[in-house]
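**Q** Each in structure tokens, the structures are laid out below.
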Structure 1
Amino acid sequence: MGDTLWLLYPWVKAFHVISVIAWMAGLFYLPRLYVYHAEKVGMSGETHELFMTMERRLLKAIMNPAMIAAWVAGLLMVFTPGAIDWGQVWPWTKALAVLTMTWFHHWCGLRRKDFMAGTNTHPGRYYRIMNEVPTLLLIVIVFSVIVKPV
């Protein structure tokens, strides 16, 4: 199995990068939709329904599959014998950032349910601040993987 994983490793890594890019695009865009939803749209009417559709489709059709694909490809790389030196710091900082990114993804899903139920109480400013979380996590992940601090 280890030989097969090594043969597939470049393909898995490429699939992982593509999946992460799609996931990140959604993580950047969905909170921005929430900003406009909270500030300009309100909780009823035609535009509210349009935003609900956009938010649902972004989460369900793009973000969820991309997150799952990123996790599957990432775990395949983790299980490739010798691919990662767990004695270094970088795999742990990346893992923590990925777990936090996954939490943020689910936080976005919970906020969508608030908008759906008409119970959102957060102002646009709150979503603007939260919109910075994936950027900070992306910085940690990229520096962890590229620089590989010891």
Structure 2
Amino acid sequence: MSKRAPLLRRRPGSSTLTFLVYPVAVLAFELALHGGRPEFSPWYLLLMVWGYAQYRLCGRYRIRLGGGGPGMDTPPDRLVTTGPFAFSRNPMYMGHIIFLAGLALALHSWLAAALALATVLRFNSRIRRDESRLVERFGEPYAVYMTKVRRWI
């Protein structure tokens, strides 16, 4: 067995799914469904740009102020409660949802809408785990933050 086999079994990360795999799959599906001419509303591309930018910029902000890595595999060293994190405990996850909503609207795609809903459900589960880990890591300051700032908006 080759050394590359474990890489093939590894699932893509959330950002790869949201910003690469899902758009390509949805576009291919819509092209096939509509004979190569899917419905398209270009104004909703702005939502996709907004969602991706929010994901990237909030991630950079969190790493700059809190340390750690881009995900919870390398959790932050310091609690970040300012900037976008003063309005939502999960602005990066919201970026994913905004992007997928834009994809669904831009292509008039029920598949993209279903993927957005599935992503919300998956993120809700992940957020609960993340919050437990952050309470363990930061204690009372994170518990107080949870009472002041909403999970989503």
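Values in this text are rule-based calculations from the coordinates and carry no lab data. In this text, all values refer to a predicted model and were calculated from it rather than measured experimentally. Cβ atoms are built from the backbone, for glycine too; each structure is taken alone.
**Q** Who wins on distance in nm of label points 7 Å out along Cα→Cβ at positions 103 and 119 among 1, 2, i.e. which is largest?
**A** If we compare distance in nm of label points 7 Å out along Cα→Cβ at positions 103 and 119 over 1, 2, the biggest value is for 1.
**Q** Assign the value 14.1, calculated as mean count of other Cβ atoms within 10 Å over residues 47-54, to the correct structure from 1, 2.
**A** 1
**Q** Name the one structure among 1, 2 that helix-only ellipticity at 222 nm (-39500 (n - 2.57) for each DSSP H run of 4 or more, over all residues; to 500) of -20000 was derived from.
**A** It must be structure 2, since only it matches.
**Q** Among the shown structures 1, 2, from which was the value 1.4 of distance in nm of label points 7 Å out along Cα→Cβ at positions 111 and 135 calculated?
**A** 1
**Q** Rank structures 1, 2 by distance in nm of label points 7 Å out along Cα→Cβ at positions 55 and 79 and report only the one at the top, that is, the highest.
**A** Between 1, 2, the highest calculated value is found for 1.
**Q** Using relative contact order in percent (Cα under 8 Å, 6 or more apart), single out the structure from 1, 2 with the greatest value.
**A** Biggest value here belongs to 1.
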